[in-house]
Structure 1
Amino acid sequence: MAPDLRLLILPLPEFALLPFGAFLDKLRFSADDEDYSRQRYCRWTVIGLDLAPVPCSSGAMVQVEATPAQVDWSAYDHLVLFGGRNASATAALAPRYRALLKQAAKAGVKLVCVDNAAFLLAACGLRSFAWRFPVCDC
């Protein structure tokens, strides 16, 4: 049975652990019947630029499961980004993440931002959402 929702999860360095953990736990509850924690109705993979663990703002590390080179972009619906410690630090990551984000967008994967990850999209030139914020100079 193919899942209804297929997600790539991209935690950026120094992401906030609370929204990340809450998001994954809600996926886990929704992914299966009776809280068996199987990825039946939705499936997710944690990705990173490399396979090194990604540090959250509290110092805990999250293990990456795949790199962009290992991802079949057509097998996923959304790429969910979890922003870093602050907006300027997150935007400053653009040179490192631009190719990955543009590759996902080109493949038709919808980009979703949690916390301040939207600043990274803007810094990477992925601002198709800007029309929704007419008073914001982004």
Structure 2
Amino acid sequence: MFKGGFISGLSSFLLAHILYILSFRAYFQKKNFYILPLIGIFVMGLFGFLFPHLGPMKIPVLAYAITIGTMLYIALGTTNKLLILGATLCVLSDSILAINLFYKHSIIGSLGVMFTYVMAQYMLVRGMINIK
């Protein structure tokens, strides 16, 4: 199903999200524990939906899903609206990508991934620039 560097790509994006988590932690101000179940329900719901289609990718996808959920939680604990929006768009982009890769591919999905990904990165970079 996956050729070439899929695991390498997944690993590099995983590392990027870990670095975002470490960067955002410096600005983490509020522990919104009430939001954790919502993030968990979304992440585990999507994982559960995709589970029958993941094949040998179950563990890597689960690790990635937990990491991006953590990144969203940390961003939501900042007061930086651009970081919050960027992290939310990252989760949306990766969710569309996962559905597109593992469940059903569509051109609209591919366009959605690229649009949300570019917007997410823009918001995250602008958010970090505005902090400094």
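Please treat every number below as a calculation from the coordinates, not as lab data. Since this is a predicted model, take the numbers as computed values, not measurements. Cβ atoms are built from the backbone, for glycine too; each structure is taken alone.
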Discussion item. Quick check for you: by distance in nm of label points 7 Å out along Cα→Cβ at positions 53 and 101, which of 1, 2 is greatest?
Written reply: 1
Worksheet item: Which structure, out of 1, 2, was helix-only ellipticity at 222 nm (-39500 (n - 2.57) for each DSSP H run of 4 or more, over all residues; to 500) derived from, given a value of -8000?
Response: 1
